[in-house]
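Each reported figure results from applying straightforward, stated rules to the coordinates on display, with no laboratory input. Given the structure is predicted, the values throughout are model-derived calculations rather than measurements.
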Structure I
């Protein structure tokens, strides 16, 4: 008769509870990127809380890997049924997931992926392809002999997996594309974009190298660069950044930022929770890789993007 037991009804009848732990970066402002996955998390929670699911949220500071370790230790002490984490810091994340594996606690990555890690699933953008796309957009939109600046706003860049993958995809595009070989590439790393010394480094580099006609900012803080371009009346520079946050939207509308590469963070937060739910509660097979779309947003299609 192809009868299938109703697992949700069984769960309700057994009154078993499931504990999920989240480990996300702390948003740096009310409008910043890391508020957006939480929108999806809350949506998923409202759908599944009736089945005995509890979600405990742990936040770490994006500028301090030690806070990641502190929150990770608290999660281990609570011994949850499953974990959703953003492996923001590669080294600390690998230590944490090694402990999760010892305890047979399944974990789902969001936003950034760590290959060969025995994760249950990854929900997010292909960071390498995102970097490749940014390279192609600049290659097509600036003169053949122009120079390009790759701008990193980050501390300990080599410990930030998603930024490293974006940069790798960007550089490998130009290394493998013989028709783009004439473009000179600069790289500049700024630890604190609010610091005057770092801001002066950027403006000095742009003023002393007028052949820089394209800039790729590898994270969501492209608005710091856009502000400097506006204040110094610099023109003729194509700018690409990431993520549809309010500060970036303002400069996209002004035409100072030309392209934003977006990855639907609300959808990532939602899918990560539902993936754990399907695995732990419904006992379903889940996909190991769940790539979200790589969207190109301009001021022309901004108002139609959802």
Structure II
């Protein structure tokens, strides 16, 4: 009998737009001969099952079941496609843990940790991973730009501490630009991370577990047409993504080893995407961020990396689902 899989999409943040696009790619490539897939849309207006005709019915939140034509559907596993809250910050993971439902992302603790950029780099650094020097700011405890620049050297990146898709992020090259960048970031979050810029080449790497072994997908180099890899660069064609990256074997081995180390140190599960800068000064990779529910839309890098590995997306999503089961 085919396993029943809930493809969970939507979310409560501005990243919902990307979640819906990811769900299209995933939904179109799950092996329907092995799995029955039910699209579940979690949004501020409720939790809904949506059939192919677009008809909606409410999800029973007591046990995360749906009823179709009088029959109750219980899911065997959750295929998570929510970027941002509540699908990437540990909230849904904790809920599914309470119900005993397996899911295709990191567990609640790792999801909550990695959603907080500052805590992620702190734990990674403790585990021996190279990270940029940074400051963690809180809206309720204002810090002047001058105080920041006494500890960090320009240029710096200013970004909301929680969230993704580079929303609210700025690169600051001059001291006079710092206040506006802080204001922009604090509009998205009450915590902000200010991080020193590292000069080098930017890479992003998909990593997942396949039959219990940590597997690194072909590496993508990001060449942005913008000042940095922002929302437009990621999702509106303002960047060039080279997969597999054209790099020397030594750099390839360093990046793959760093990606595996991050996955292990942070106790990751499922498919994650880890962003790195390869420092020209240190000849070593520096971790930037960890995305525990990476984008799967047509514009996203993980599907590109899967194809570059010689897999079909159908094979890939089958492996991800079977690993969580």
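Identify the structure, out of I, II, from whose coordinates helix-only ellipticity at 222 nm (-39500 (n - 2.57) for each DSSP H run of 4 or more, over all residues; to 500) was calculated to give -9000.
On the way: I: -13000; II: -9000.
Label of the source structure: II.
Which structure, out of I, II, was Cα Rg over 2.2 N^0.38 Å, for residues 61-132 alone derived from, given a value of 1.10? Write down the numbers at each step before the final one.
Details: I: 1.10; II: 1.42.
Here the read-out was taken from I.
Matching task: 65, 47, 35 is the computed value of Cα extents along the principal axes in Å. Pick the structure from I, II. Present the calculation step by step, with values, prior to reporting the outcome.
Values: I: 70, 44, 36; II: 65, 47, 35.
Answer for the origin of the read-out: II.
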